[in-house]
Structure P
Amino acid sequence: MQSVITEPQRRFWLGAFLLWVVGTLTFMAAMGITAGVFAAASLYVLWRSPEVWRGFPWHTISGFAWACLLVMLTSALSLLAAYLDPPLGVPPDGWRGITKFHYFLYPVFTALVIRQTGGDPHNHALWKALRWMILLVSVVTVLQHFGGWIFPERWLSHRFFRPMAYMPKNFHGQGFMMFHLSFAAVMCFCTSYVAAHWIWNRRMMSIGKRWAGGALAVLATLATYFTFSRAVWGALVAMFVLLAFLRRPRWGLAAMLGASLLALALFQFNEAFRQRVNDTWAGTRGREIVWGAAMEMIQDRPLVGVGFSKTGQYSHDYARRSLGGVDPWFSSHAHNNLLDVAAATGIPGVLAFAAWWLVLFSYMWRNFREAAPEARWLGAATLAAAVAFHVNGLTQVNFWDAKTQHTLMLWAGLVLAQRAWIRKGHA
């Protein structure tokens, strides 16, 4: 596809985009700064060259736009309802949550910049930048996990190292994000990308690239495992089993068997894994409290919820109600995507949330089915990453987690870019 922007504009926009791609795997401040640079660059190019906007095949992704509008509308209306009729008589503590709506611009900006700086989302410059960044954070994470064996003791008190209660010389892998659960969700996307690309295209690679690609997939998988998030272990299994099924159904069956045998072996011979599994039920007690609080919110306000992003504010009082008047020792957002959406925005919000995901899942499935054989890896990768994201979302609110949301919106942008590319006849 011929670009409608000048070469300096193309370089400027591509540079800002790649800066954000790298920033998604760093720390919160860098994510925000690089996202701001990318957004400003996108708006500048669109202002200087409106043909970019007018020339995009919007009909191919219109469902996504409507779904985003529904999510924003139901979220804003839930906040308005909370102000007009405060939950438990307590007004919400502000409208700050709606500032997160700007994240929905990034998938659109991503699809636009890919179209104008190469066009083909399967072979774009972003993959080189992302692979190098995945390599860096994976190596850092492995070193981080074994930090007690490698680094001076005085370093280990820094929040870069998150202690594991039953392994004093090992730490949760968290990359540069300073929180292992957010990092685990992000790494599932990264692992899915590099693993799917290798599984589908390894026979077309040179020997050197084949070994390098396989090694990167293994390293990214290890880094994700070393977060020691129990949910992410299930997410990894779901992701690899789905990738195997999409490649060949019999591979999927073999992957299920292999995952079962690996889990049994780890439980039998790996003390850290066994301890983590045995602690699962004890580790969910806090979440059971906030799940109960969320259920109380849903029963109390099924149509409007307690207000977008306000489940944490009202969690303590609703938890006390669910516990029969006993003060809870833990309160927070619902620690489950669906429960949090239902408690915050009510039934309309749940329907909008479901519509958002259904639209993207329909795009991903069609992308996978309609792409050329050598390009199917991206459809498979996005599908597997989405499934892993939802497995993680059983015990986290990763949809609205700012550290995760940058990676999530980059993923959504890739889905849109592939959809537009295929619908324009470039399968």
Structure Q
Amino acid sequence: MLKSFVLFFLLFCTLLTLSVNKHIRRDIFTYKSEIWGDKAGYYIYLPALFEYNFDAQKMPAAIEANTGNGFILNGHTIITKYPAGEAIMIAPFWLINKLVNPSDSPFDKSYHYTIDVAAAFYTALGLLLSFIIFKKYTSIPYASLLCAAMLLSTNLLYYSIDETGMSHAYSFILFTALLFIGINLTDYLSLKPIKTLISLGLLGGMIFLVRHVNILFFIPVLLVTQNSLSEIRITAKKIFFSKISTIMYGIMFLIVLPQLFYYYYINSTVSATPYYGEGFFYVFSPKILEVLFAPENGVFIYSPFLLVVLLWNISSYSFKKPIIFMPYLLFFSVIYLYASWSSYELGCGLGHRSLVEFYPFLFLPLANRLNKQKISIIFVLLFTLCSFYTLKMMYSFDGCFGSLDWDWQQYYRHLISPVK
């Protein structure tokens, strides 16, 4: 326990230091700040609830424009299309800051730092849980290497210290906790079924509240370590269709209920459509190549080590076991889902952000493989090169690609631009 706490504390302090180092030089009310655009849309629940009593007339003048129009003030109503889960997870840190700095406005610098603290905390906790998960399948050195690879050679670090107001650091810990339950699911259901279902209800409700669409991936992450399809069916029946399943569904409903009240508040109906004008416009012509390989936010362009991991697993595995095929099934499902969305590139960011919360799940087959064989020098070399490349891009990237999908000249300008 002490070693785990020390590891968590070191990770948290490191991530927070990197985050503050980035944001201390940035002004508030700019597109690089923690409360801007989408990030302001996630955040607005906190000042709306604790400071302004959900009355738009009480909010500072021009606050919409000053925070990138991430929410709308309409009469007395505060409208945001983003769900409340991230704000709920930030709330403990936000309230502590309110006690420490009672004279600060909810849009002052101290509240921006509160978001950095929350993102660093949840990412550090997610990395610690990932280490524990990987350690169940491989040695401590290999588990450490996989965690380092997740953090340094993908865009996880970017969304943990740079875009801290986005939802991905918060979804990351939720799915990692779900995976932690998943790898121990058989024992948990046998020894403490009620506590397990309560935990699953809490996680499922929060996963939905942070990013609605992610609830689609609740089942594959939970059942990944079952030994066969028949075992998946048996376990799924115990969780979702047994007499005590209502415990899980009840907890989920209670967690989601405040969001339904909010939708009623803005539209006087719980059937509100928060993403009006957006949708799955490319269902029959998904932009898969763009999502994977385009210089504007392509998955493998900015996190090439993920391609190494996926190909490395394919090279030596049978796809009969769920621990092998389910991560690939999730990967292609996520890619297709976002390739069908109207804004398939997901706006500004370093690489496509759809997979950030699923990295422990995607790295799990590799941990399982390293239980049976040693890692090669080539793999370590690729990890090192990819990490340097991704870190370089992160520290020289301005935040937005600034051109069309396939503009390789713009990508080259980013590639050779100096570190900032």
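Read-outs throughout are calculated quantities, based only on the coordinates presented, and are distinct from any laboratory measurement. Computed from a predicted model, the values in this text were never measured in an experiment. Cβ atoms are built from the backbone, for glycine too; each structure is taken alone.
A few points about this structure:
- When helix-only ellipticity at 222 nm (-39500 (n - 2.57) for each DSSP H run of 4 or more, over all residues; to 500) is computed for each of P, Q, the one that comes out at -23000 is P.
- Structure responsible for 0.20, with FRET efficiency 1/(1 + (r/R0)^6) of positions 336 and 384 (r between Cβ atoms, R0 = 25 Å, to 0.05) calculated and labels P, Q on offer: Q
- Entry that produces 4.4 once distance in nm of label points 7 Å out along Cα→Cβ at positions 136 and 408 is calculated, selected from P, Q: Q
- Given 17.1 for mean count of other Cβ atoms within 10 Å over residues 104-111, calculated: source structure among P, Q: Q
- Which entry (P, Q) yields the derived value 3.1 for distance in nm of label points 7 Å out along Cα→Cβ at positions 288 and 400: Q
- Which of P, Q leads on distance in nm of label points 7 Å out along Cα→Cβ at positions 24 and 264, largest value: Q
- Given 0.40 for FRET efficiency 1/(1 + (r/R0)^6) of positions 48 and 128 (r between Cβ atoms, R0 = 30 Å, to 0.05), calculated: source structure among P, Q: Q
- When mean count of other Cβ atoms within 10 Å over residues 120-127 is worked out for each of P, Q, structure Q gives the greatest result.
- Structure responsible for 23, with relative contact order in percent (Cα under 8 Å, 6 or more apart) calculated and labels P, Q on offer: P
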